[in-house]
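Down below are the structures I want you to see.
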Structure 1
Amino acid sequence: MGQINGVETIAKAETNPRGKMIAYWSVTLLLAVAIMLSGIGQLMQFGGNIELVTNLGYPLYILTILGMWKVLGAIALVIPGFPRLKEWVHAGIFFLMTGAALSHETYAALNIASWALRPMSRKL
């Protein structure tokens, strides 16, 4: 009585350190490759990067700044050592993605507001 079933099982459960390490490196490498390719694309101004940045209202040099930080961050994630640097890279990626989401949300909201408030002369 008073004992919760499963608590002892969870407390005594041994984790597989090899499996955890494989999962860690799989996810970390996937993140590093995605960030690296995105950074290279921004540095080289591939695809719709220029159109996207100008539509969001940012200057073109932001591509160079973000691209360089992404490439350096991806490298920092996979090199050995530097645990504090890796923590800062993860924080930077979080802030980068949060800022990107807010930029896209603001752009979408302005687009929807413009469409909803258009005068009768602009409607089909």
Structure 2
Amino acid sequence: MEFYPQAAPTTPVTLAQIVKRIEKRSTVSSADVKAVLDALQYEVIEALENGNTVRLGDIGSFHLTIKAEGAATAVEAKAKGAKLIKQVNVQFTKSTAMRDSFDIRSLDFAPQEDIVNAK
């Protein structure tokens, strides 16, 4: 039997908590922060629906991927079109800046007994 390090389960940070944190770090009210984040969500979804990749600077980018059935011929594929699509997913790719912030050489690890919510 081998043992492997893994990310510890923690309590998720909510949108409301992020809004409060941003409010404290800036001169913007929580209502304004929430409004901007709501608008960002709307714009990201709309851009993805239009087939665009969305790049959010040092955060990363989002794009759609699909899983579909194949068709025997191009004519059949054209006739069935979107009916061949079985699943649409949103793929997130972290930016170089985010990737570098999680470089394993700079992360600290704790034993399981020191981690809150560890099983």
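With helix-only ellipticity at 222 nm (-39500 (n - 2.57) for each DSSP H run of 4 or more, over all residues; to 500) coming out at -26000, pick the structure among 1, 2 it was computed from. Please list the in-between numbers first.
Working: 1: -26000; 2: -11000.
Attributed to the structure labelled 1.
When FRET efficiency 1/(1 + (r/R0)^6) of positions 21 and 45 (r between Cβ atoms, R0 = 25 Å, to 0.05) is calculated, the result is 0.10; to which of the structures 1, 2 does this value belong? Please list the in-between numbers first.
Working: 1: 0.10; 2: 0.60.
Source structure for this number: 1.
For structures 1, 2, calculate distance in nm of label points 7 Å out along Cα→Cβ at positions 61 and 101 and state which one comes out highest. Walk me through the intermediate numbers first.
Values: 1: 3.0; 2: 1.9.
Going through 1, 2 one by one, distance in nm of label points 7 Å out along Cα→Cβ at positions 61 and 101 peaks for structure 1.
Computed over structures 1, 2, FRET efficiency 1/(1 + (r/R0)^6) of positions 29 and 85 (r between Cβ atoms, R0 = 35 Å, to 0.05) reaches its largest value in 1.
No value in this document is a laboratory result; all are computed from the given coordinates. Computed from a predicted model, the values in this text were never measured in an experiment. Cβ atoms are built from the backbone, for glycine too; each structure is taken alone.
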